[in-house]
1. Assuming 10.5 is mean count of other Cβ atoms within 10 Å over residues 33-40 as calculated from a single structure, say which of P, Q it is.
2. State the single structure among P, Q that was used to calculate Cα Rg over 2.2 N^0.38 Å, giving 1.55.
3. With distance in nm of label points 7 Å out along Cα→Cβ at positions 17 and 41 as the yardstick, tell me which of P, Q scores highest.
4. Which of the displayed structures (P, Q) returns the greatest value of distance in nm of label points 7 Å out along Cα→Cβ at positions 25 and 49 on calculation?
5. Quick check: -6500 is what I get for helix-only ellipticity at 222 nm (-39500 (n - 2.57) for each DSSP H run of 4 or more, over all residues; to 500), calculated from one of P, Q. Which structure matches?
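Taken together, the values in this text are just the output of simple stated rules run on the coordinates, not laboratory data. This structure is a prediction, so every number in the text was calculated from the model and none was measured. Cβ atoms are built from the backbone, for glycine too; each structure is taken alone.
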Structure P
Amino acid sequence: MSTLLIEVENNQLSSLKQYVRSIRGRFHIVTNSDTEDVLEDRWLSRMIDESENEKGQVSRKKMSAKFAKDGITL
């Protein structure tokens with residue numbers, strides 16, 4: 001499954017909903033004010049999933065480097 005983010009004017013939203021339903025897709029509508037929170041939650045979920053699939057321990061230096069790519073300092 002893939003995720004697609006589309007910015008649509010409110011007057012075009014119903015047409016987009018009909019199209020997504022016609023191709024049997026699922027959709028979740030997020031307002032502009034909620035977009036940042038949703039993206040942060042998905043990023044965090046992806047990081048948790050990746051960490052559960054990896055074995056062993058990671059040094060603090062490697063963790064800091066990985067988080068630094070996303071602008072986070074430890």
Structure Q
Amino acid sequence: MQRYDFELIKDDRTIAAQRSVMLRNTKAAWPKIAKLANAVYTPGCLIRVKDQSGETVILVGVASARRYLYPFRA
């Protein structure tokens with residue numbers, strides 16, 4: 001298991017974050033991303049996932065996540 005940080009970004013500022021989420025790998029982050037995307041109503045936001053070393057491993061727009069992650073919707 002590894003720790004990942006999920007951040008909601010708007011105009012290069014972090015407006016919300018969930019730190020130290022334990023997941024088995026980055027593939028396991030996608031259902032969480034889909035859930036976050038469905039909870040955000042502010043246009044132009046991004047969801048960034050960082051690994052425990054602080055590197056960005058996933059960066060996706062909220063609108064794209066809603067569109068392409070339909071099977072994961074909660």
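1. Only one of P, Q returns 10.5 for mean count of other Cβ atoms within 10 Å over residues 33-40, namely P.
2. P
3. By distance in nm of label points 7 Å out along Cα→Cβ at positions 17 and 41, the leading structure of P, Q is Q.
4. Across P, Q, distance in nm of label points 7 Å out along Cα→Cβ at positions 25 and 49 peaks for P.
5. Structure of origin is Q.
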